[in-house]
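Some structures are shown below for you to check.
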Structure I
Amino acid sequence: MTVVLIVILVLVVVVLLGGVVSYNRFIRQRNLVQESWRQIDVELTRRHDLIPNLVETVKGYAAHERGTFEAVTQARAAASTPGSTPAEQAQQENLLTGALRQLFAVAEAYPQLKASEQFTQLQQQLAETEDRIAAGRRFYNGNVRALNTRVESFPSSVIAGAFHIEKAEYFEAEDPAVRAAPTVQF
């Protein structure tokens, strides 16, 4: 009888320890997802800070392109609104990317603007920021995938359900131009 109680006690302790370890892994993964989102937010803020300088530089050369400037300004304001979910932020960033494409299309029509050192530097800084955002998005989405896999996998799904740990949202590009296959012409 004593041996049976000891075996049951050991099994209960092992199950409880497994539950504690699983819960702590969930917390680490959730914190890693949040940290990686904060890194994306830092790069998005940098991007949002570069845009007014870019708009002002283009304005000096193309003052009559008011609609484009307003579209970029409105898209920047919407994208820099705090408190958005990753899905909402992705949608706002897609609108901003489209507005920036319009701005660069305007810049193409002004050779003296394209030759401007200030415009070139801003364009280069924006491109570097876009690269860092893409790297951050890959890191964030990898962490989200790991967390979501644990939330959905048995037996960790039992712990996730017990402590209301939910799946995280991916940060995805929905822009058709980004998702479209490039066309190559020879």
Structure II
Amino acid sequence: MTRKQVIPWLLSGTELGEHVLELGAGPGAATEELRKHAGRVTSIEYSHAFAAGLAVRTNSTNGDVVQGDASALPFPEKTFSSAIAVLMLHHLKSQELQERALAEIFRVLRPGGVFLAIEIPGGWLRRIAHIRSTFVPVAPASAPERLAAVGFSSVSIDFLRGAYRLRALRARNPGNS
């Protein structure tokens, strides 16, 4: 499903550039597919166990796996041509951590870089599905304002079967969308 439906929808109409940051890679459901669409993919994962397992399984020349925190990214400013978060933001433990992660994503994107995310809205059924994990949904209605607050522009939201895609740009020049 990730390879045939999620990633094509996420990437539609977007050029990723040569160096993609994959946030919250988890067990790697999207990692190999992303590596087919970019010259280089750096995957960051909070869980040491997931990061270590993914590094072993995806030994390739165009990617790296780093164990780390999306709210404190261990990369220099303007490193990546694009950043992607597939069902990751709602796993951050608070809206404050989400805000920090969004600011960090903006910081590490190059001017002209794109941030893409797939998320699910809140609801009792989704809360039950996350009974053993963190679930702090990002409300689609608040997402554009939250992304703009950290510097993103040209924010768009698209919906498909219970999920939504966020797309936002780091402007090439300050003040330009």
Structure III
Amino acid sequence: MSDCRSDSRSYDSNKAIVDVYLTDKADGEDAYLRFYRIQRTLAAAVEKSAMAELPSGKRFSHQRRIPRNTLLAAKKALMSVDLRGCTTFDELYNLVAATIGAIRGIGELTIYDTAHRLGAYLHLSPKFVYVHAGVRDGLRALKIDHRRQKIAVSYLPTAFRQLRPEQVEDCLCIYKRQLRAAS
């Protein structure tokens, strides 16, 4: 869930890409999730998640172009549902999608990111890689069916199987250009 800023270097294999991800990006992903995990209340976690707030107080880059009123509408909608009733990340993702997906300006990336942030607070982690635009590009580069809503890590090349699903999502997004060259 890092900011998906592309790396300009080139790599000769999927393994090299995964190794660089683990060295350069994985700790940042963990720190980012820790911020949401340690919120004092569910209401605080919903507010920070829906508003795409980073520990610095700035907005997460994926949602920087979404109007504040749109994020406020998402926050209000999420405050009105029983998020604690979710026992798996998939249930949480589906509830977030059903709750905010129809709000104009909220797309599949915002749904995933919001569910992922809330999942950190609720201790619910993805068991699959959820597909959105950046991940879709990475899957295309790997010549893997990118039309699914989610895929199992076991469906990916061996190099990616050492990553957690949310790390795969992040890696595919960040290194989509390099994956094209390495495949």
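Just so you know, all these numbers are worked out from the coordinates, no wet-lab data involved. Owing to the predicted nature of the structure, the values given are computational and were not obtained by experimental measurement. Cβ atoms are built from the backbone, for glycine too; each structure is taken alone.
What to note about this one:
- Among I, II, III, structure where Cα Rg over 2.2 N^0.38 Å, for residues 63-158 alone as derived comes to 1.09: II
- Source structure (of I, II, III) for FRET efficiency 1/(1 + (r/R0)^6) of positions 15 and 119 (r between Cβ atoms, R0 = 25 Å, to 0.05), computed value 0.35: III
- If helix-only ellipticity at 222 nm (-39500 (n - 2.57) for each DSSP H run of 4 or more, over all residues; to 500) is computed and equals -16000, the structure in I, II, III: III
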